[in-house]
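Enquirer: Pasting the structures here.
Values in this text are rule-based calculations from the coordinates and carry no lab data. Keep in mind the model is a prediction, meaning the values are calculated, not measured. Cβ atoms are built from the backbone, for glycine too; each structure is taken alone.
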Structure I
Amino acid sequence: MPFLRLAFNKKNMRQKINIGLFGFGVVGQGLYDVLQKSPALDTSISKICVKHQKNRSLPESLFCYNPDDILNDPAINTIVELINNSEEAYQIVKKALISGKNVVSANKKMLAENMTEMIELQKKHNVSLLYEASACGSIPVIRSLEEYYDNDLLLSVTGILNGSSNYILSKVFDCHQPYSEALKEAQDLGFAETDPSFDVEGFDSLYKLIILTMHSFGVAVNPDDVLNYGISNISEFDINHAREKGWKIKLVGQVERLREKNITLFVLPRFVGRDKYIYSVEEEFNGVVIKGLAYDKQFMFGKGAGGYPTGSAVLSDITALGHHYRYEYKKAGYFGGFRYIKDAAIEIYLRYSNPDVLKYFDFKSVSEEYKGPEYSYKIGFIQLSCLIDIKETLRKLDIFMAATGKSLNY
């Protein structure tokens, strides 16, 4: 009697995953808990590397304190890196990739600063590095940009990429709390660190935007070459100005396609009206708007922080590794590639008290100006390159700066 022979290859087989986990903080514990609730995976955590010994609910035998105990273990084929220190994360991830282990990482700073090298290491050693959890927590934006929006129709990616700053701004605008009070509440709830500068100065959003840019347009951009300015200098004057116009202020990251295969990107507070999707994104949630030539705008929304939301994104990457998934970085080779330029002009609101600071700002044009007894402001177009050149100085000036959402498309 004839019979059918099923052909199958390695790509169709699920891979047994033995995990070496680095870090057991909020996200590490969230991943461990989520993993226990996922019976579909043939996965186990073999070892957890932490820095310090302390009382934990898990058996002490599961923990180790030397990274090499995991990295040199041939039985462990997958590294999950969930630590805060970007330099240590770089050493762990690099060594893991060189040794032929697949890696899942959530360290956006390490990835943004070393993107080109990380891509080359994957190719050279035939391994996969996945990092969905590094940008926007539970929102599957990287995989969507990599797989669904994988053509030349993409025009821009814009969004609220940091839950901590968004929580603070939500309390300021929705609950009329002073910035300092909202910041303390965010710190008490664990949304913001004791030193909140990584979040409120826009660095967290910047590193996430760098990663999204690679998967949107195939361009690896040095974070030092991109403008990021945060919300720590916001005043009641700025808040009232926004309210009078019917706007809110959100900390927004954006990468936009310009003419001639050029792109531009920046992180700035932005005046947002009710007609924008991100107007209603509140508290620790993130929201990303993907704009295309044919499909106009599509909106992705979800929790951008927390143990379980981020742990679920890590778990998604682990599951993908079980099916031999890897990023192809196809857009890096599309049409000769896109190019990041700094010369695009955007319209900004600049609030100041001392007119001497205006010497730093070379406005191409001014559409609105106000001079008052305590504060004054200008609204006009300025080249991003002018702001990037002085971005360290900007943080020291008694000013507040926000984008209006208008740009000159070069």
Structure II
Amino acid sequence: MPEQVVNMRARGFICINAHPQGCANNVARQVDAAQREGRHAKITPETRVKNALILGGSTGYGLASRIAVAWGFQARTLGVFFERPPEDDRTATAGWYNTVALDRLAKRDKLFAAHINGDAFSDEVKREAVELIRREMAPIDLVVYSLASPRRVHPRTGETHNSVLKPIGAAYTNKTIDLSTRKVTEVTIAPASEKEIEDTVAVMGGEDWEMWVRLLEAEGLLAPGARTVAYSYIGPSLTWPVYRDGTIGRAKVDLENAAARLDALLQKKIGGHAWVAVNKAVVTQASAAIPVVPLYMSLLFRVMGEKKTDEDTAAQMRRLFFEILAGKMPALDEARRIRVDDREMREDVQNEVAALWPQVNTENLSTISGYATFERGFRNLFGFEVDGVDYSLPAETDLRW
């Protein structure tokens, strides 16, 4: 097995390598927390997860969901994702190493954990998952939809759709952080065309989620009372022109419409439910790519950190599964959404962030905001600056599950 010293290589919000030991430490910490908190979760027999399908289960909220239900409930899990394996002296993606670590810990703890590495949008991968569930698992009682992809090849038409991060109707100008230079700059984003809006909805909307759930139901692979949840974000009005009122927001409305249709289907067929969970702003490669949002998150992390209310991705998912979904029916907002962003959207938090926004600039970024927390969180995603890792030592990079 080749070993090499792995130093982070990044361009702006794109990191092109990953550290296997750093990724493993990240996963191990999540596992320890899920085991510890899962022992105290007040879960009813009707809401205990036994068999879970996690779509997008190698990074971010999907990985955190998988770990929460596997080690919190001892659930059998199938993760579907699309990650690049190691090749020669090139490291694998972080999601690949995360899955290697998860697989090893699952074997250690005698938990069933299966993985499919492929295009979850495709009919081929859907069929592979159906066959694996039928052969090696019991009917699924939880489907988590956490796919984050910039493009989708439609399985019916063969057309390639590419998503964009743009406002709708008019250009948008505001502050942002240039992640390469650490400077607060002004960015202007041109409005999306109708084709770009349609493409973004095709990639990030609810159609693929519906395809997965309807296929599983038609194949008789959903357990009575099965639940499915897809993840979304709303955020403050400050970010709405490029997010909630932009192309991504249009896709999220489509996701919410899909949730309503799926909920009606599942209630009728198996007494189940479908929901969208609105999560808080956290550092992911996707969120780092959205103009304005990294600067907003940097201020948010400072405010929530001072109030001791901040949660990382893993803590959010433990709260979602161990508390909010512990009862037969979670509390929903007026649009039938589960709000896991409640602490972020508290009036006092948002008022303090809004007060800091006009003040922040390049010179005071490090003192007025939590940018250092944002930056370290971004590096942690790829296994860098993780506690307990000696980055001067060679690491084994050709790892497989």
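Enquirer: Suppose you compute helix-only ellipticity at 222 nm (-39500 (n - 2.57) for each DSSP H run of 4 or more, over all residues; to 500) for every structure in I, II: which one lands on -8500?
Expert: Values: I: -8500; II: -13000.
Computing helix-only ellipticity at 222 nm (-39500 (n - 2.57) for each DSSP H run of 4 or more, over all residues; to 500) on every structure in I, II gives -8500 only for I.
Enquirer: Matching task: 13.6 is the computed value of mean count of other Cβ atoms within 10 Å over residues 178-185. Pick the structure from I, II.
Expert: Details: I: 16.4; II: 13.6.
Attributed to the structure labelled II.
Enquirer: Once FRET efficiency 1/(1 + (r/R0)^6) of positions 26 and 354 (r between Cβ atoms, R0 = 41 Å, to 0.05) is calculated for every structure in I, II, which label goes with the largest value?
Expert: II
Enquirer: Continuing with this model, one more query. As an exercise: mean count of other Cβ atoms within 10 Å over residues 210-217, calculated from one structure in I, II, equals 25.2. Which structure is it?
Expert: On the way: I: 25.2; II: 19.6.
So the calculation was done on I.
Enquirer: Right, next: Comparing FRET efficiency 1/(1 + (r/R0)^6) of positions 266 and 298 (r between Cβ atoms, R0 = 25 Å, to 0.05) across I, II, which structure shows the greatest value?
Expert: Max of FRET efficiency 1/(1 + (r/R0)^6) of positions 266 and 298 (r between Cβ atoms, R0 = 25 Å, to 0.05): I.
Enquirer: Can you spot which of I, II the value 20.5, 59 was calculated from, given it is Rg and Dmax of the Cα atoms in Å?
Expert: Structure of origin is II.
Enquirer: Quick check on the output: 5.6 is distance in nm of label points 7 Å out along Cα→Cβ at positions 130 and 362, derived from one of I, II. Which one produced it?
Expert: On the way: I: 4.7; II: 5.6.
Computed on structure II.
Enquirer: Hey, another quick one. Figure out for me which of the structures I, II the number 3.6 belongs to, where distance in nm of label points 7 Å out along Cα→Cβ at positions 162 and 314 was derived from the coordinates.
Expert: It must be structure II, since only it matches.
Enquirer: While we're looking at this one, here's another question. Taking relative contact order in percent (Cα under 8 Å, 6 or more apart) as the quantity of interest, name the structure among I, II where it is greatest. Don't jump to the answer; show the numbers that get you there.
Expert: Values: I: 18; II: 24.
When relative contact order in percent (Cα under 8 Å, 6 or more apart) is computed for each of I, II, structure II gives the biggest number.
Enquirer: When distance in nm of label points 7 Å out along Cα→Cβ at positions 50 and 218 is computed for each of I, II, which one produces 4.4?
Expert: Details: I: 4.4; II: 2.6.
Considering all the candidates, the number was obtained from I.
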